[in-house]
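The numbers here are math on the coordinates, done by the rules we state, and not lab data. Every value quoted in this text rests on a predicted model; they were computed, and no experiment measured them. Cβ atoms are built from the backbone, for glycine too; each structure is taken alone.
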Structure I
């Protein structure tokens, strides 16, 4: 589950680059990642494509543990309007999470919890209308007690 300070609602973004900039800038401001995190993420995208789009409307943006990650964290940016990362229908995103981990154990633990939450299709569907943390928390508690 995402902590209050790690929930952002963004009504609209111009494109995927703006979304990633919002997320990485927020993480940098909170001293969760280094100044080079954004650049490292873009290099990974150049090399691997949009590897972090894990299912319809869901992205889990991350790079390898350690390196540019200073703290283990999960940031959730819920978008008011979905965006396209490419012309591929599978690359439409409305719920974007940023995972940072300082080691492999933390990385796997967050991934495991994340997979549990995101495998519940009804929960994911209800995220569509979430604009504030209290609403997110209320929905989360309905499904994950």
Structure II
């Protein structure tokens, strides 16, 4: 099995939609990806695909958001969505895509990378669980970038 991860291109859009539809079982996430690509934002979306033996088998995106800090809104990134074709799950593709997204966020200078997802899965990949909130329906987590010298 030959695996590579690379930035997504416009030519990948149909395959990326297929990945998320298969991974999540509906067209909700593929539509979300389209909206995230189109949304004006201070930081451009960063999408990456995992290619297995020539087939796009996974996808992850970092998209812009804001943190409402005490003195100002802060530009941050959100890792979402992450999807892998079911037949390729539990083979390390998700971990590889998350590592790529983290590295891209670090290179972009994002002060924080947030996500919404399974705390156990993401804790092993460098994220810290957020505080529970009465308004949050799912667990959130964040990761601060590596220190730069």
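Worth a mention:
- Highest-scoring label, criterion being distance in nm of label points 7 Å out along Cα→Cβ at positions 98 and 122, among I, II: I
- Relative contact order in percent (Cα under 8 Å, 6 or more apart) from the coordinates reads 27; which among I, II: I
- Once FRET efficiency 1/(1 + (r/R0)^6) of positions 34 and 82 (r between Cβ atoms, R0 = 30 Å, to 0.05) is computed for every structure in I, II, the highest value turns out to be that of II.
- Read-out helix-only ellipticity at 222 nm (-39500 (n - 2.57) for each DSSP H run of 4 or more, over all residues; to 500), computed value -12500, structure in I, II: I
- Test item: percent of Cα pairs over 23 Å apart calculated as 30, pick one of I, II: I
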